[in-house]
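Okay, got some structures for you below.
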Structure I
Amino acid sequence: MYKLVEQMPRFPGCEDRDIPQKEKEECSKKGLLDYVYQKLKYPAECKGSGTKGIVMVSFIVDTTGYIENIKVEKPLSQCLDKEAMRVVNSMNYMNQRWISGMHKGKKEIVYYTLPIRFKD
């Protein structure tokens with residue numbers, strides 16, 4: 001398993017575009033953020049607590065683009081941590097899988113960290 005590879009895993013949706021690799025990476029990052037913040041719901045049980053900030057979630061993207069071993073690395077509150085993990089796990093149920101990471105021409109298992117911001 002790697003933390004850094006020649007080509008990091010990418011959120012799907014930009015592969016069909018005839019653009020340079022760097023632009024695909026930027027397109028993927030935008031797609032990932034759009035997806036996360038479209039799916040993210042501030043849990044009702046947290047409302048009124050005034051809790052806001054960033055939950056740092058880590059996960060592994062395997063060689064097939066499947067996400068596993070989802071963990072909260074920097075917790076914020078139990079209900080927000082749970083919601084962040086729910087959103088990350090929901091990516092396994094999309095129509096397309098992540099584009100797996102590549103290193104030296106071979107698909108590799110890669111550790112990925114994603115900050116998820118919550119505002120009340």
Structure II
Amino acid sequence: MKVIAVTGYKPFELGIFKNDHPGVECIKKALQRKLTTFVEDGLEWVIISGQLGVELWAAEVVFEIQVEYPDLKLAVFTPFLEQEENWKEDNREYYEFILSQADHVDSITKRKYESPEQFKLKN
């Protein structure tokens with residue numbers, strides 16, 4: 001397997017409202033175990049859509065794994081431009097940091113939010 005797409009719950013769906021919640025570390029450890037195994041089996045790219053929660057935590061894990069496996073890459077394909085526009089400031093900063101460290105960033109629809117159809121296109 002060369003490419004894997006990671007998606008999952010948003011923080012509020014898990015009752016998590018801050019990145020320092022103890023549950024985040026548990027989720028990241030599980031992601032690290034799985035992703036490291038995949039990297040050892042030839043994984044080259046991790047793809048996310050940039051949603052808060054499991055996707056951005058997976059991005060953090062990719063950055064940690066890259067220390068030992070620098071050939072692992074992260075791609076972020078957002079469903080539309082400026083998806084973070086209405087997020088809280090701290091979430092926007094966190095998201096922008098992840099995007100700044102990603103190896104590839106693009107938007108699927110190349111325009112700002114217009115309809116739920118844009119979420120379907122990302123799948």
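One table, with the values for the structure above:
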read-out	value
Origin of the value -9000, where helix-only ellipticity at 222 nm (-39500 (n - 2.57) for each DSSP H run of 4 or more, over all residues; to 500) was derived from one of I, II	I
With FRET efficiency 1/(1 + (r/R0)^6) of positions 39 and 63 (r between Cβ atoms, R0 = 25 Å, to 0.05) derived as 0.50, matching label from I, II	I
Structure from which 4.0 was derived, mean projected area of the Cα convex hull in nm², for residues 31-86 alone, options I, II	II
Structure with the greatest value (metric distance in nm of label points 7 Å out along Cα→Cβ at positions 71 and 103, set I, II)	I
Label whose coordinates, when distance in nm of label points 7 Å out along Cα→Cβ at positions 79 and 111 is calculated, return 3.2 (choices I, II)	I
When Cα Rg over 2.2 N^0.38 Å, for residues 7-46 alone is computed for each of I, II, the largest belongs to	I
Relative contact order in percent (Cα under 8 Å, 6 or more apart) - highest-scoring structure of I, II	I
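Values in this text are rule-based calculations from the coordinates and carry no lab data. All figures in this text were calculated on a predicted structure; none of them were measured in a lab. Cβ atoms are built from the backbone, for glycine too; each structure is taken alone.
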